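Listed next: structures, encoded as structure tokens.
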Structure 1
Amino acid sequence: METKTFKEPLLADALNKDFYCLSLNAEETKSLVFLNRKYKFKPTGVNTGIHELAEVLGTEQGKLTFPTMVLFDQNLQLQGRIVGVMTAKQLQQLCEQMD
């Protein structure tokens with residue numbers, strides 16, 4: 001999605017205008033603080049693991065799927081998760097519904 005969906009100019013403009021977008025690498029090894037809590041990388045084997053924040057934010061029904069978009073409101077309250085790849089058109093329609 002990074003190389004196609006988010007590069008589409010009209011969608012990128014809408015996202016930059018109306019939303020605050022962040023990308024989180026689920027294999028990030030640096031600790032991150034979110035809502036005053038520190039999240040760390042959890043090794044699961046040799047040269048492999050998962051970041052606790054990705055796990056907390058992206059797990060739905062006990063499963064972490066890639067990609068997952070996590071939606072928050074202005075008060076950082078979880079509004080929903082979108083699991084799987086979306087086209088620029090699909091994401092544009094979703095943005096318009098949320099606007």
Structure 2
Amino acid sequence: MIGFVTVHEDEIEQVYVDASARGSGTAALLLDHGEQLVGASYERAWLAVVAGNARARRFYERRGWVDAGPFDYSAETDDGTFTVPALRYEKDLRRQTA
């Protein structure tokens with residue numbers, strides 16, 4: 001497996017690309033697919049990025065995502081929910097063209 005994207009309602013929860021496939025365009029394809037899934041039911045998508053992840057932030061910004069500010073993201077694990085300080089990125093999906 002070289003990567004995956006997961007979506008929950010209007011949130012793109014995860015975009016993962018194996019290190020061996022980074023720089024190949026896989027992340028852009030996965031993000032596009034996630035946006036299409038969200039866009040089928042919602043006009044705006046959002047995702048959380050840890051503030052220190054500058055590489056991911058640059059990637060999302062190049063893809064038209066906007067930093068909407070800090071918030072506390074509730075991450076769910078097998079051991080319960082914990083809070084992660086993050087930045088909320090949003091994208092208006094109505095502006096996309098086919």
Structure 3
Amino acid sequence: MGAALAVKQRGHFGLDIFIRRLPAALVKTLDKFGQVIVFCLATGLVFWGYQLSQMTMLQTYPTLQFPVGYCYLGISVSGAFMAIFAVLNEIEDWQQKRKS
């Protein structure tokens with residue numbers, strides 16, 4: 001969930017020392033490319049996280065009698081939030097570009 005919050009706040013890692021030396025237009029292009037990569041990885045997390053949770057749904061924690069698969073659902077939920085925030089970031093960028 002922390003990664004989803006980082007995507008929302010555009011706090012994903014970057015090589016600042018490298019980015020500062022690039023032209024502004026290239027930085028914007030790289031940011032869009034980064035958002036696309038985040039979206040693709042996030043949709044992968046949703047898909048494979050769901051598969052993992054389904055594979056482990058019949059396992060239970062011995063002390064809690066709670067299916068292990070429910071814990072793995074957090075991967076899918078976090079991936080969904082990351083994908084949503086990546087799309088919202090792109091919409092926000094597009095709206096700001098239209099205003100300019």
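Quick one: distance in nm of label points 7 Å out along Cα→Cβ at positions 25 and 57 came out at 1.5 when computed from one of 1, 2, 3, so which one is it?
On the way: 1: 1.5; 2: 2.9; 3: 5.1.
Value 1.5 for distance in nm of label points 7 Å out along Cα→Cβ at positions 25 and 57 corresponds to 1 out of 1, 2, 3.
Upon calculation of distance in nm of label points 7 Å out along Cα→Cβ at positions 41 and 73 from the atomic coordinates, which of the structures 1, 2, 3 produces 2.6? Let's see the in-between values first.
Details: 1: 3.6; 2: 2.0; 3: 2.6.
The correct label is 3.
Work out which structure the value 1.16 belongs to, where Cα Rg over 2.2 N^0.38 Å was derived from one of 1, 2, 3. Mind dumping the intermediate values first?
Working: 1: 1.16; 2: 1.07; 3: 1.40.
Answer by label: 1.
Readers should treat all values here as calculations from the given coordinates under stated rules, not as data from a laboratory. Given the structure is predicted, the values throughout are model-derived calculations rather than measurements. Cβ atoms are built from the backbone, for glycine too; each structure is taken alone.
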